[in-house]
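Listed below are the structures to be examined.
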Structure P
Amino acid sequence: MIEICDPGPLATIQDRGRHGWAHLGVGHSGAADRAALALANRLVGNDPDAAAIECTFGGLGLTVEVACLIAVAGAPCVVHVVDGPPVGHQQPIAIPAGATLKLSAPSVGLRTYLAVRGGIDVPAVMGSRSTDTLSGVGPPALAAGDRLPIGAHPGGAVPTEFAPAFPESNERIRLWPGPRRDWFHDDALRALTTGPYITQSSSNRVGVRLLGEPLRRTDSRDLPSEGLIEGAVQVHADGQPLVFLADHGTTGGYPVIAVVDPGDLPRIAQARPGRALTFRWR
């Protein structure tokens with residue numbers, strides 16, 4: 001069992017998400033940075049579908065009641081063990097029974113994943129243990145005093161002892177043309193891939209709001225609601241783009257000018273407020 005002492009700014013349970021329910025208006029949710037979740041689970045020998053804790057900008061504190069193996073991946077932060085030395089990032093860590101851990105704020109990035117061998121064994125809802133902050137499906141965001149069961153030992157050996165450092169890149173984020181690209185002036189298409197766009201503090205797991213040169217439309221008609229996918233770059237009435245993340249709704253009524261390449265979505269998920277992002281057409 002794990003007891004949450006401090007959830008920090010935001011901590012949720014996440015796995016690879018609930019898929020196949022969009023026709024009922026339920027999004028897939030799941031980890032905002034799936035690559036980091038997969039790495040944390042791999043480091044402790046978990047099944048890829050195991051649930052872990054996603055914490056936003058560190059601050060997570062917890063106590064483990066039994067000895068366990070954990071790994072922390074994603075945005076790099078120091079893991080402090082009370083009455084013990086700081087322990088490593090992106091490597092398996094053996095934690096004794098009764099130990100209390102505290103995650104610092106990350107040095108870069110935004111979201112950190114803490115996996116425990118056996119996974120976080122809260123009840124699944126519609127096939128997933130993920131917290132969906134938009135719809136309220138799944139377990140609520142974590143709060144002090146919450147107690148989380150640990151799943152059964154997965155068996156088998158831990159496949160690796162260390163992973164490469166958190167990747168930071170200043171390369172332009174790749175974009176695919178969106179279904180309503182033709183609703184925008186040519187200068188809007190150029191602007192999106194020319195000037196930087198700054199991530200805003202109003203961003204969350206639903207989407208990352210950006211601020212930069214407004215993207216002018218050629219078509220001012222109201223758009224009937226259309227299906228949305230993760231990575232869709234939707235442009236609101238003020239001309240500013242928003243990139244949808246894991247907790248996006250299943251439909252939206254603003255035009256989608258572009259879609260972020262899936263390989264670059266972790267960089268969007270890890271972009272903290274104030275980060276300048278640049279894009280290029282794929």
Structure Q
Amino acid sequence: MVANRLAYYVNTVYNNVHQFSGLPLLLSTYAYAFQLYLDFSGYTDMALVSALLFNIHLTQNFNSPFMATSVIDFWRRWNISLSRWVFDYLFEPLQMRFRSFGKWGTSLSLLMTFLLCGIWHGATWCYVFFGLLHGIYLSCSVFYRPFQRKWHKVLGTGKSGLLKVWQIFVTFNLICFAFVFFRSNTLADAVYTITNMFTGRKDVNSIFFLSQRKDELIILCIVIFIYFFISTLIKRHGFDSFKKLSVFIKCLVVYSLITMILILAKFSHTNFIYFKF
């Protein structure tokens with residue numbers, strides 16, 4: 001319901017990046033991050049629940065990845081099954097092979113692991129750079145994190161709420177920067193997007209083409225609100241509180257949600273990102 005509506009804007013910009021500059025490029029990049037997450041997380045949730053019908057308990061695959069406070073924390077939360085496989089079967093053997101090099105060996109192992117992870121998504125330069133960027137992020141953290149911990153200890157900011165917010169903000173933007181390469185059709189498009197993201201058109205009407213598509217934008221805002229409202233309720237009260245409701249209320253809630261999806265969703269298999277993989 002949400003991902004396909006975000007795709008409407010993302011595809012318009014990213015399939016013709018040279019026609020845009022400034023805010024459309026920037027906002028489409030953030031929109032793509034949420035489209036990718038909701039697409040993948042949504043289909044994973046359906047797989048988890050479908051498996052439960054047969055009493056099969058699959059592993060949880062997402063854990064609020066955009067609340068990660070570091071890139072390594074992001075990979076602990078994002079596509080957890082793939083992350084575990086990559087660390088068990090790529091990173092650890094490489095680390096053992098380069099263990100004599102100490103931190104440099106760990107750094108090199110991370111770089112090679114995520115470079116291979118990028119190529120696994122597809123043999124294009126965009127995926128190579130996507131994997132390489134994550135490899136660089138994690139390789140640098142091997143040297144940076146010990147210094148960071150000492151610095152926070154000296155300043156007494158280790159448990160600061162403001163620090164956590166700052167870390168989430170920085171991590172999210174690093175991830176979105178890498179997603180530019182993941183979404184771009186060519187490496188040239190990715191370079192253009194990055195170099196023109198903060199230049200050019202800054203007028204309000206350029207933001208997601210408000211002047212032409214106000215109705216679409218209103219519906220998008222509605223479905224995003226519904227998504228976050230339901231997600232918040234589930235996180236605060238869980239499904240146990242739902243079980244305690246009467247059968248009539250349960251049916252009313254479920255059929256209302258189904259009706260909402262049928263009315264507000266954009267059904268198009270071409271927008272489902274993971275069909276490519």
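No lab work stands behind these numbers, since they all come straight from the coordinates. All figures in this text were calculated on a predicted structure; none of them were measured in a lab. Cβ atoms are built from the backbone, for glycine too; each structure is taken alone.
Relative contact order in percent (Cα under 8 Å, 6 or more apart) was computed and gave 30; which structure, P, Q, did it come from? It traces back to Q.
Taking Rg/Rh (Cα atoms, Kirkwood Rh), for residues 31-102 alone as the measure, the highest value among P, Q is held by Q.
With respect to mean count of other Cβ atoms within 10 Å over residues 111-118, the largest value across structures P, Q is given by P.
A value of 46 for volume of the Cα convex hull per residue in Å³, for residues 15-54 alone, calculated from one of P, Q, originates in structure Q. To test your reading of the models, identify which of P, Q gives -2000 for helix-only ellipticity at 222 nm (-39500 (n - 2.57) for each DSSP H run of 4 or more, over all residues; to 500) when calculated. Label of the originating structure: P. When mean projected area of the Cα convex hull in nm² is calculated for each of structures P, Q, structure Q comes out greatest.
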